[in-house]
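Got some structures for you, see below.
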Structure P
Amino acid sequence: MILSAVQFRPQLATSMADVGNNYRQCEPLIHQVAQLGSQFIVFPELCFTGYSFLSRDEAARVCERQDGPTFRFMRGIALELKAYVCWGYVEADDSGLYNSATLVSPEGKILTSYRKVNLFGTDFLWATPGFDSAPVVETEFGATSIVVCRDLRNKIPQNIPRMASKSVPLFGTQKLDLVAASVNWGKGGYPANSWMDFVADNHCTLIIANRWGKEEGSNHYRQDFGQGGSIIIEPNWKCHTGGIDFANNCVVTANTEI
């Protein structure tokens, strides 16, 4: 099975036209995963909008419904490459804006979606936290699910009233074989301890698709995501880093059995 994590730095979007430009900037990486024959492809958190929104108004300029333009773009990739595809985006529905991720099948069907539970940094300025872990779905890779960035802490946060306990794992006792993680992890050790702990706790293969680089928002706000670092980690802690190019767009790929 060929798994791929796309490492990509978008330009911070202020309109859907900017989102479309980020699609185009990512096309060389999509061509690369096609050449690799990737069967499961993961893109970063907020992969075509950037991260540093300082208000709901800023995030709302690039939000979309679950079946919006980014879904249609990604669905096209899944259909063309006959691959599973996961990505992060700003989701809007009648209840609010969410830092979300979606997984589609090689047939272009939405298999599962997820709203980030453990908000971080500027998330708190615009995003409504999710309330549940993503459903675990059966794929040819086994029991499969998705998470967004800080949810790799593997805990239900204390701001969720129904489960205010640091001891409750995000997935409870559900069996997992493969988890796709769309992240904007920032600076720190590589691989992060939280990633390794998540793999150990859940006995699963973990695909980390990260971004990299500096981003400048409004009012001179600056955020530095460092040199990035995407990776694929097996349950025995074997780490696949083939293709990694720190501080650059790249594709990390592993050919492994799950």
Structure Q
Amino acid sequence: MYRIIKNIFRINREGIIRETTESVAIQDMKPSLKEKYLEWIVNPGREGFEVRYHVGKHLYAGVSDYQKIDIIENENFGRMMFLNNDAQIAESDGYLYNEAMMAPLIKKKGIRDIAILGGGDGGVAAEALKFKPKNITIVEIDESVIRAAKDYFQNFHKNVFTNKKVKIVIDDVYKFLEKTHSYDAILYDLTMHPEEFINIDRDTFLDDIFGKIKKNLRKKGIVSLQCASEFDTETLRVAYKLLKKHFIKVRFSKIFIPSYCVRWVFASAEAK
């Protein structure tokens, strides 16, 4: 039985305020209150704790060929997108994530061509446009993510999908990178846990894809990627080992993203 604990303040005969608690069974609540307390999206996490997000309003719920997609309104973070219950972006602080992804390119001169692997919400691409590149290619396997972003996150992606500099490729990034391309920067905006989606050893997959990224970068090209929560130490270990294998000048940074409720780790490196 689910119950809600409420703080109750009462004044005794001596005029002293006493705090007590009172539990209320959810099934005994009014329907409107019951719905308020029952609708949550729970991200179980991989680090020994879970994060729960209250659903103020469920704007979209669907299942694509690849994953479950939810878009909600949250009282603190505004509109949020979840993929398989994993928080992706929030209107309130998505800019922090996007800026962190682009930060390694600030001092890079002559950026002409950028590829974003994943990034179907359009946020990273919108930030990349500030660097005035010639071309941006978004490689997203799930077209449903792009459609959902177009419908619900216009203020977030700034209509980047209709920008003439932006090309959208609906494809598996692994297959896309098997072809020959040439980029000044490649942004890895994908999961670091591919084993949760496909039957493959994670180290093998990341080793292969980092090698392919390297081949598709011009000399001294930059790779920038999101890694994991600072508590996901195994993922960070794997990322460091494989980036050092394929690239030079490997760097890591941490930034607190309120909607993630943790500090998030980003990495960058340079092609030889």
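Any read-out appearing in this document is the output of simple, stated calculations on the displayed coordinates, not a laboratory observation. Treat the numbers as computed from the prediction; the structure is a model and nothing was measured. Cβ atoms are built from the backbone, for glycine too; each structure is taken alone.
Given structures P, Q, which gives the highest value for relative contact order in percent (Cα under 8 Å, 6 or more apart)?
Details: P: 22; Q: 12.
Answer by largest value of relative contact order in percent (Cα under 8 Å, 6 or more apart): P.
Figure out for me which of the structures P, Q the number 3.0 belongs to, where distance in nm of label points 7 Å out along Cα→Cβ at positions 93 and 197 was derived from the coordinates. That value comes from structure P.
Of the structures P, Q, report the one carrying the highest value of FRET efficiency 1/(1 + (r/R0)^6) of positions 53 and 181 (r between Cβ atoms, R0 = 30 Å, to 0.05). Provide the component values of the computation, followed by the final result.
Working: P: 0.90; Q: 0.20.
For this comparison of FRET efficiency 1/(1 + (r/R0)^6) of positions 53 and 181 (r between Cβ atoms, R0 = 30 Å, to 0.05), the top structure is P.
For distance in nm of label points 7 Å out along Cα→Cβ at positions 69 and 109, the calculated result is 2.9, so let me know which of P, Q that is. Among P, Q, the structure yielding 2.9 for distance in nm of label points 7 Å out along Cα→Cβ at positions 69 and 109 is P. Source structure of the calculated read-out (percent of Cα pairs over 33 Å apart, 28) within P, Q: Q.
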